[in-house]
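Input: structures, listed below.
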Structure 1
Amino acid sequence: MTSTDPTIQRLSDMLNGARKVVIFTGAGVSTESGIPDFRSPGGIWTKYKPIEFQEFLESEEKRRESWRRKFKTDEVFRTAKPNDGHKAIAQFSKNGLVSSVITQNIDGLHQLSGVPDHQVIELHGNATYAACLSCRKRVALDIIRELFEVDEQIPTCDSCGGIIKTATISFGQSMPEAEMLRAEEETRACDLFMVVGSSLVVYPAAGFPVMAKRNGAKLLILNRDPTDLDGIADLVLNREIGATLAKITSIK
């Protein structure tokens, strides 16, 4: 089926004509599921001063405050559902069009939409569970919440006694080495790098589109607003994400 919109048709042709596609997603994908962009006006970081990673490590009160904020704002993550954008990307994956999804998002909605875990590379971690900073044991948030709501008990690992933290990357915390390496490998191997819903202002993650382009891949950017990398892209679409990607899946 051919689209009557030439730009949509070109996007579809680029996807179908690529050998190895990497999709890079940012907050703009998840805002359509009701998850706010932390950096936008009214976002979480305009209401709270971020707690630096070193502060979290050194201060029990900072850890306690971090968990207070987590459970105060966690309802949006617990109730969010994948939108048309997530579902379209999952369909691309199912159809064999996409080799990996590199994401700056921490909501787990790509996995929930059907993208296999091994294809999702989370650069900033995941807010839907916690982990011990020492032994990396994974801990369910419901267990921590139940104890914290009684007397604001700060969780510690029952295996090694280490500090437990949500499995996200905080300000001042090093980027995850394994995920960054995988993202670089995938970026260098692709022939189409597709940015979806990212303003491309957060580095080092935003360096991957440039890396792909320099390595000979075509660059496609789908974002509601212009980005600083639009000038090097092969195709730019400033449109709503879910509605646009849903049209692509209907062209197959």
Structure 2
Amino acid sequence: MSAVLEIKGLNKAFGGIRVADEINLSLHAGRVLGLIGPNGAGKTSLFNLVCGVVKPDSGEVFLDGAPLAGLKTFERARLGLARTWQNIRLFPSLSVLDNVLIGANDYPGTKLTNVLFRPGMVRAAAYRNLEKAHGILARCGLSDTHDKLVSDLPYGRQKLVGVARALMSDAKCLLLDEPMAGVEGHSYAAIQAVVREVAASGIAVGVVEHNVAFVRDLCDEGVFMFSGKILARGAVADLISDRQLTELYFGT
């Protein structure tokens, strides 16, 4: 099975601290990979390296076989690499619908020449994106919030809006950075259901998460990271039952 996202020999150090140490990893269509490990293990740093937020010291990242070296973050997103953030990074003064629409890759109205000379094309694209955004909001159980300011939503539902915005980009690979942090109740179950549905649709999903139960119940495979290294990989249940790994994770 060919990889949607492939990471080969990725290295990064900040001074004497290595946040990525010869990382080799693949994400496959229709499968969910969970990254677990203590704070400072390098999990979020790996996402930052993959998405182009941070430049690696060495190594390569491929999306559908195409190298991503030299591409900016938005260029990687347009190729089908989407992510969410620990701190959400929504626009609090905009509505839920507008926050989701921002995630669209296909909007010719960003060019003045299209607005002036191809208004029909711009209107058609805007209508398509509007329909698509409403569909994604329904998929995430957020239809009733489309006209609300995102800042008026509970934190768990704001997390769902972040996932919805990422889905708006037609991602081939979706990276979720601590989607369950601060989430409980209905939003917990909703995010879990959406991630399952996303993977079932053929998208490759990577999840960084400290909620071990969430990762165990959701992920097809797990990777345990510590000090920028991958120490073990396999079924999440096996990783969290390994005494040596749990001591590294939770302390002795």
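Each reported figure results from applying straightforward, stated rules to the coordinates on display, with no laboratory input. Everything numeric in this text was worked out from a predicted model, so none of it was measured. Cβ atoms are built from the backbone, for glycine too; each structure is taken alone.
Each of 1, 2 could give distance in nm of label points 7 Å out along Cα→Cβ at positions 83 and 99, but the derived value 2.0 comes from 2. Figure out for me which of the structures 1, 2 the number 0.10 belongs to, where FRET efficiency 1/(1 + (r/R0)^6) of positions 123 and 219 (r between Cβ atoms, R0 = 30 Å, to 0.05) was derived from the coordinates. Working through the options, I get structure 2.
Of the structures labelled 1, 2, one was used to calculate FRET efficiency 1/(1 + (r/R0)^6) of positions 147 and 203 (r between Cβ atoms, R0 = 41 Å, to 0.05), giving 0.65. Name it. It traces back to 1. Assign the value 1.02, calculated as Rg/Rh (Cα atoms, Kirkwood Rh), for residues 35-138 alone, to the correct structure from 1, 2. It must be structure 1, since only it matches.
Looking at mean count of other Cβ atoms within 10 Å over residues 11-18 over structures 1, 2, structure 1 comes out largest. 1, 2: which one has Cα extents along the principal axes in Å, as calculated, at 60, 32, 32? Label of the source structure: 1. Once relative contact order in percent (Cα under 8 Å, 6 or more apart) is evaluated on every structure in 1, 2, the highest one turns out to be 2.
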